[in-house]
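Before anything else, here is the set of structures, which you'll find just below.
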Structure I
Amino acid sequence: MTGAAPDPLSDDEILAAVAAYLRLPDPSDRLRLAGAARIARQPLLACTVTRCVESRTESEQTRPAPHDLSDVPVYGDLGTYDPGPVKDVHRHTTVHLVHDGSARETGCTKCSHGRRQCANCGGRGRQPCPALQPCALCRGARPCTACEGKGTGRRAAVRPRAARKVKQPDVRTGCDLCGEQGTACPGCGGRGRTLHEECGGSGEAECRTCRGNGTEECGVCEGRGRLTVWTRGTIERTPVTETVGPPPPHPPWLVRRRLRNRGAWRTHVLGDGDALPEELAEHHRRAVRERLVRRKGEITREVSLRHLPLARVELHELPGKVLHVYAGHTEPGVVALPSRRVVTRLSAAAAGCAAVVVLLLATLR
């Protein structure tokens, strides 16, 4: 065919590799192979397309005032702003800009002079607190050996004791509830609970967030009371990589796996607009071209392409094998696999053996 690229693995090279594999040094044997061999080209392809996809968005930004924006680039029309060329298509980059004339200072609407109502206590300065707590000595298990903390002698209400450090924790005292001497826990006087240390039994304690002030520092303006507001333009460039699957005809999976790191793979890195290599097989060329359709937001791309010349060879004198000849660094190499006929027979034999084993096991039962 006129204008076609030369085959990177010629028939003569393929037959020479087959003859060397079969140990046939006589030139006449090579001539015989040329008339009997069935050769089919099945080159390997590994290809990825990495696109640089750009997106442009605008949003309103706020920071506590004063906020310095002098080092941020200014733009007028985000759609026409030029952030510069893509230096690395595989690198994710983000550029932030300031819309010309949009930066201004304004009062914070979430607070008053940098302070706002405490969210924890609702501005009261105090928060609920348990009035009583378990006694640190008896934990309410056996506060009084006589009444067990229920009380039987006194009718008047007895206020629980405040939490305090007891000098002799192992010596029982008189019970505040039943009046029995030497029966009660010295820490709680037989009640099992003491007044809560934080609130002293009032049921309310100072708010830990605002320290009783009822207000807290505004988190929006960081207590400054004013904000810097501006319109921010964002230009984001994201790498998106797509793998080009090898189209048929292609060799079996086992051949592809064995040759993944073997042979003289041809490597090409193509930029946006570069032509595909001439030696690339036509069906591979079509598959890659189909993936080079421009995507939305795409501004440039890089094609990483590897291909290995490979041929499938069948011989009548070797009905049980299929030879795969690939381009090597110095001379072509050969990978031999069982033919489909042999694999089918072995599978049938294995299935038959499995059936016999099943029958024998069923008979033995």
Structure II
Amino acid sequence: MSLVLDIKKAYPDFSLDVRLEAAGERVALLGASGCGKSCTLRCIAGVETPDEGRIAVNGVTFFDSARGINLSPQQRKCALLFQNYQLFPNLSVADNVLAGVEGRLSREGRDELARRYLSIFGMAGYADRYPARLSGGQQQRVALARMLAARPAIYMFDEPFSALDSFLKSALEQNLLDLFSVIDSTVLYVSHDIDEACRLCERICVLHNGRVEEDGTVEQVVQRPQTLAALRLTGCKNTSRARKVGDTLVEALDWGMTFDVGAPVADDVAYLGVRANYFHIDNREAPGKNSYMLRVARVSDSRFERLVLLDPPRADASSRLTWKVNTVGADMATLPREGDCLRMHFDAAKILMVNR
């Protein structure tokens, strides 16, 4: 179950130039809005036509500009799930599930087949209802059953959870994992949520300005990002332009801070990043390396943590450092407050550096 993708397409505001191969894997296409994630899926499905290149799935050529091949969406047999699920309002749940199933079956056979797929997602009891009588979560389960029933060559998801509340989103992620457990096909999953991508996928492909910036396992991309785009998309709240100023020294130009990372710094280092929970208050009597006095500019609380904005030595509201403090079981009187001046220590091993 493989995908070979090498396409180019010019749009009015950017150019898509994507090369990607996958073999029976769950691959997250991660990137900011407008980077080309959805366009890539639409080109694979045949909804849009690349200007040049090649698309092949399981050895079947969907598109080849050099050979003049361009299969219709119907011929490609792709499953593409959008945010709104696109159920047919005039068909029952059972008929929606079987909308893409080929072959002639008796009415009884169709009902039995539809209920079999619906039962995987706990929806067999809704087979006779119409979409208008279903909640958003129930509609998504029906759409997932329809995808499975169609037995597509490749499964593709375009941010299917973006309009759902957190409780329903969590429940439906489990439905997706149920689906993944019974298929043996390549899955492409478009998202801009790194946590969602980590929970559902085995591999992450970072897209930026229409191109693949980075590609690797979830652990590789999250723990060892190689580009500024990956740094930011993997949840690094603090990034700065950087330059090498010594064998093991790197300067964060936007913060006015210099760090000794305890290892050779690449000559072409361009940016550095520090995750919001990778530094802490330095309680030592004498400050050591990588410690700075920082002023608390603002605090805000969520359910389980306090978000603290810190002014770096080169104070600028646009370059403030974000620090996350766990508040579970904490004495609220001891937490950082606006106006505090704190000596913060940055762990050398946790400072991330990239060259582009």
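For structures I, II, which has the highest computed value of Kirkwood radius over Cα pairs in Å?
I
Hey, log10 I(q)/I(0) by the Debye sum over Cα atoms at q = 0.22, 0.32 Å⁻¹, for residues 17-64 alone derived from one of I, II reads -0.90, -1.43; which structure?
Label of the originating structure: II.
Ranked by mean projected area of the Cα convex hull in nm², for residues 25-224 alone, which of I, II sits at the highest value?
Going through I, II one by one, mean projected area of the Cα convex hull in nm², for residues 25-224 alone peaks for structure I.
Given 29 as the derived value for relative contact order in percent (Cα under 8 Å, 6 or more apart), which of the supplied structures I, II does it correspond to?
Answer for the origin of the read-out: I.
Of the structures labelled I, II, one was used to calculate mean projected area of the Cα convex hull in nm², for residues 145-264 alone, giving 10.1. Name it.
Only structure II yields this read-out.
No value in this document is a laboratory result; all are computed from the given coordinates. Worth saying up front: this structure is predicted, and the values here are computed from it rather than measured.
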